[in-house]
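Throughout, read-outs are computed from the coordinates displayed, never taken from laboratory work. In this text, all values refer to a predicted model and were calculated from it rather than measured experimentally.
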Structure I
Amino acid sequence: MTAVRTALVTGAASGLGALAARRLAAAGWDVVAVDLDTGGLAETARRSPNTHVRVCDVGDAEAVNALVAGVGPVHRVVHAAAIGPLVPALEQPLEDVENVLRTDFLGTVHVVRATMPGMLERGGGELVLFSSLASLLPVPKTSAYAAAKAAVNVYAEALAAEHAGSGVVIRCVCPRQVDTPGFRAAAADDPAATGRMRGVPPGLVLDAVDRSLARPARDLYVFPDPLTRVVALARRWAPGTVRRLVGQVTSSR
């Protein structure tokens with residue numbers, strides 16, 4: 001008899017998190033779907049008896065610890081919870097900046113600290129942390145979001161260095177814009193900020209994650225599609241050129 005595996009999925013009420021939760025449930029995982037949106041969580045869990053919804057703010061360390069303590073051993077974390085309001089840096093209220101950092105970066109820290117020690121004790125597990133291409137290539141109106149995601153990158157790199165050989169597989173996923181309800185709403189509200197490029201399908205992003213997890217020796221970072229990989233490489237080797245191109249594109253909107 002195959003042991004039941006438990007996956008903790010944050011941001012599970014919509015977008016990447018919701019699709020990840022549904023896919024894992026369909027594959028036989030015991031899924032704990034986490035979000036603040038109760039209606040979205042109910043839709044994610046519909047017709048899925050092995051999905052258990054939990055309302056939790058990932059920015060609240062005590063709430064996350066209590067949640068994980070009640071779940072039991074977690075074999076895979078898919079941490080997709082994030083917010084990313086599009087506001088010019090000098091116009092964004094400080095409390096909004098703090099909320100983005102609390103949710104996007106500290107939320108990652110809270111989830112990792114609540115789940116990874118158990119994985120280390122058992123000698124295995126999978127941590128999938130969602131960052132963004134914006135962490136490498138910020139564009140106007142993404143200052144807080146891009147900074148938070150850049151912090152996620154560095155945090156993931158430090159974790160990977162500190163726990164190499166532990167049996168815990170860590171992935172930092174950096175997609176470009178993903179075709180989610182959140183992205184479509186932002187694009188409708190501020191087309192100039194999001195650009196005219198279509199978002200990448202969320203299924204494609206999760207397929208890339210699955211392929212990477214199937215090969216544990218692969219690199220920490222997951223760049224899901226060819227365009228994202230090209231941009232990430234260009235940002236590394238020709239940062240000045242990439243910044244100029246971004247400046248030209250954004251100034252022409």
Structure II
Amino acid sequence: MNKYLRSYKKVNGFTKISSIGDGDLKLIEFGIINLEKGGEHSSDSGKSEVVLLILGGKCSVSGNGFEFQNVGSRKDVYSGKPYMIYIPCGKKYVVTTETNVEIAWISTPSTLKTDAYLITPEQVKEAHLGKENYQRDAYLILTDAFPSAHLFFGEAFVPSGNHASYPPHRHDFDNLPVEVDMEEIYFFRFNPEQGYGIQKIYTDDNSIDFTCTVKQNDTTLIPRGYHPVINAPGYTMYYLWIMAGQNNRKFLSVIDPTHKWVLGK
């Protein structure tokens with residue numbers, strides 16, 4: 001098994017794609033819940049907080065002290081902004097489906113005492129990042145505007161043939177207000193789905209210098225370092241980016257000085 005790359009094939013039920021310790025990640029666990037209409041998934045957040053991001057379809061989520069009904073409005077990740085449900089630690093929860101549904105499951109260790117909550121599409125912020133052939137559109141979903149022990153994440157959409165997360169950036173050290181220490185994963189989709197991209201992960205000292213091809217439903221694990229991606233011509237690349245910081249949750253990073261000149265700075 002490759003240390004920084006995981007592949008997933010769609011199956012019914014819950015599939016854990018990465019666990020704490022994989023790829024040297026200390027905070028992020030990731031998986032997919034795939035249910036047919038009328039299906040059900042029950043679990044317990046235990047010593048972690050759990051986030052359910054609706055990739056496509058509609059469901060209801062309930063537990064002790066919370067109930068969110070008929071959540072979800074898009075048929076897939078290319079069809080609008082998402083809904084997201086946050087479940088705090090120590091809570092049992094049940095997912096029931098109104099349609100076929102696909103959910104990204106995100107978990108991180110937590111002792112944070114807060115209520116379960118829902119983020120709606122109206123609360124998701126839009127951003128346009130980069131320029132020329134390194135631009136992308138992004139949805140900022142779970143940000144520091146909402147309670148979480150460690151998580152900060154969103155979705156990115158990369159046009160045909162474009163680079164993203166470029167110029168390469170890192171978030172390896174707590175050095176406010178310049179940079180924060182946050183590990184990350186990327187989960188990829190392509191439209192059409194036979195598309196592909198190239199992911200690179202590297203550090204200043206070359207202790208990591210990794211390059212791979214990413215395809216539909218692949219996940220890359222990024223414990224540290226710069227992590228640019230390239231999308232093949234003819235396709236739209238989607239990736240769910242999930243960051244987790246031990247001490248800080250900020251959208252702050254440092255550009256690789258070798259390539260910073262591209263910004264004209």
Exercise. Of the structures labelled I, II, which one yields 3.8 when mean projected area of the Cα convex hull in nm², for residues 42-105 alone is computed from its coordinates?
Worked result: II
Problem set entry | Test item: Cα extents along the principal axes in Å calculated as 52, 39, 38, pick one of I, II | II
Exercise. 16 is what came out when relative contact order in percent (Cα under 8 Å, 6 or more apart) was calculated for one structure; which of I, II is it?
Worked result: I
For this session: For helix-only ellipticity at 222 nm (-39500 (n - 2.57) for each DSSP H run of 4 or more, over all residues; to 500), the calculated result is -15000, so let me know which of I, II that is.
Result: I
